[in-house]
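Undergrad: Given below, in the form of structure tokens, are the structures.
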Structure I
């Protein structure tokens with residue numbers, strides 16, 4: 001894995017973090033406490049797939065700032081509840097200024113909830129299935145090497161997950177979207193090695209891999 005001081009920024013107590021949160025404090029907190037931390041909870045995984053879909057064409061910071069509104073609007077991303085949303089719910093969501101009012105993305109979220117229920121029935125859990133695509137290579141790197149910024153745009157594992165979900169009828173799950181999903185949920189550790197959370201994220205990633213592949 002490569003890295004460069006050009007892509008690192010000072011954090012607290014002499015620590016360094018990845019460059020991309022900039023000076024935005026909530027974004028820094030997201031980087032420090034969430035991004036790249038291994039997640040094996042189905043509801044959180046489903047939420048992230050949905051929010052990554054809403055991010056398409058936008059910045060993640062835009063979605064992060066609206067995340068609590070999304071959670072309220074989509075019943076905490078309870079898969080069973082969202083799968084039963086009706087046209088009345090779509091109208092309600094289209095009138096909700098607190099979220100991204102894109103009908104296609106809203107309908108995709110409802111569709112994906114139904115597909116998630118099918119996937120759980122077939123495989124046991126979303127975590128079991130999603131993590132089966134996580135690379136076992138160090139840091140989850142299965143491409144041609146990490147960009148010095150720490151951020152690539154896709155990888156063979158993300159492409160494979162995208163193809164699998166599309167075949168199962170999921171929407172807004174392209175390779176770039178799935179790569180971002182895998183990064184944020186800890187399946188791929190794209191924190192730079194000098195970033196102060198890199199080591200903890202890698203340990204959690206390896207532990208999650210072992211747990212899900214038993």
Structure II
């Protein structure tokens with residue numbers, strides 16, 4: 001599966017992609033993650049990707065132009081007329097997502113849906129938001145990772161990329177790791193200060209251990 005992330009701060013992703021399970025997933029070829037700087041599609045000498053709000057208001061808004069050209073040039077979408085693209089011209093089995101505080105909340109169900117794609121495009125918003133014409137004409141869905149506001153879409157992009165990647169067969173070595181166990185887990189030492197590991201977990205009795213875990217699973 002291929003991820004294409006559009007951002008004005010591409011360096012933010014370096015450490016995260018190099019030091020997590022995503023690093024191994026890329027090395028083994030299960031996923032490919034491309035980070036694209038939107039400033040590469042700005043047309044002025046200052047590489048401007050934002051401008052003042054029409055009608056007045058605080059802050060700056062990300063311009064549609066660089067995003068439009070990025071989607072076109074990187075061939076995220078197929079078009080008959082190269083001068084115009086729209087949401088009906090997508091590459092098959094691909095989705096374009098705008099990360100936005102007002103979007104649909106991301107959850108495990110959505111992660112599973114995305115994991116079946118061949119390509120996922122994530123557009124990271126910044127400043128006071130993104131020109132509304134991007135949401136109206138260039139994307140499939142606006143997505144949020146929670147009921148709170150962040151300064152940009154880079155952290156949500158990382159969350160979605162990892163949540164989706166770990167569902168792709170082969171990315172995780174143990175299939176059981178795909179699922180949250182839901183029950184308490186312990187490791188050495190058996191006793192720390194006066195806090196002890198439940199005896200049943202040290203018994204070696206698999207039946208009793210299973211029963212204990214089922215009893216203590218968070219519902």
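Undergrad: Thinking of I, II, which structure, once percent of Cα pairs over 21 Å apart, for residues 26-121 alone is computed, gives back 49?
TA: Of the options listed, only II reproduces it.
Undergrad: Still on this structure, please answer the following. Out of I, II, choose the structure whose coordinates give Kirkwood radius over Cα pairs in Å equal to 19.9 when calculated.
TA: Comparing all candidates, it corresponds to II.
Undergrad: If helix-only ellipticity at 222 nm (-39500 (n - 2.57) for each DSSP H run of 4 or more, over all residues; to 500) is computed to be -16500, which of I, II is the source?
TA: I
Undergrad: Have a look at I, II and say which one yields 0.50 for FRET efficiency 1/(1 + (r/R0)^6) of positions 50 and 106 (r between Cβ atoms, R0 = 25 Å, to 0.05), as calculated.
TA: The read-out comes from structure II.
Undergrad: Who wins on mean projected area of the Cα convex hull in nm², for residues 74-201 alone among I, II, i.e. which is largest? All intermediate terms of the calculation are to be shown ahead of the outcome.
TA: Details: I: 9.1; II: 11.8.
Of structures I, II, the maximum of mean projected area of the Cα convex hull in nm², for residues 74-201 alone occurs in II.
Undergrad: Ranked by relative contact order in percent (Cα under 8 Å, 6 or more apart), which of I, II sits at the highest value?
TA: When relative contact order in percent (Cα under 8 Å, 6 or more apart) is computed for each of I, II, structure I gives the biggest number.
Undergrad: One of I, II was used to calculate mean count of other Cβ atoms within 10 Å over residues 42-49, giving 20.4; which?
TA: Working: I: 20.4; II: 12.0.
Label of the originating structure: I.
Here, each number is a calculation from the coordinates, and none is a lab measurement. Keep in mind that what you see is a predicted model, and the values were worked out from it rather than measured. Cβ atoms are built from the backbone, for glycine too; each structure is taken alone.
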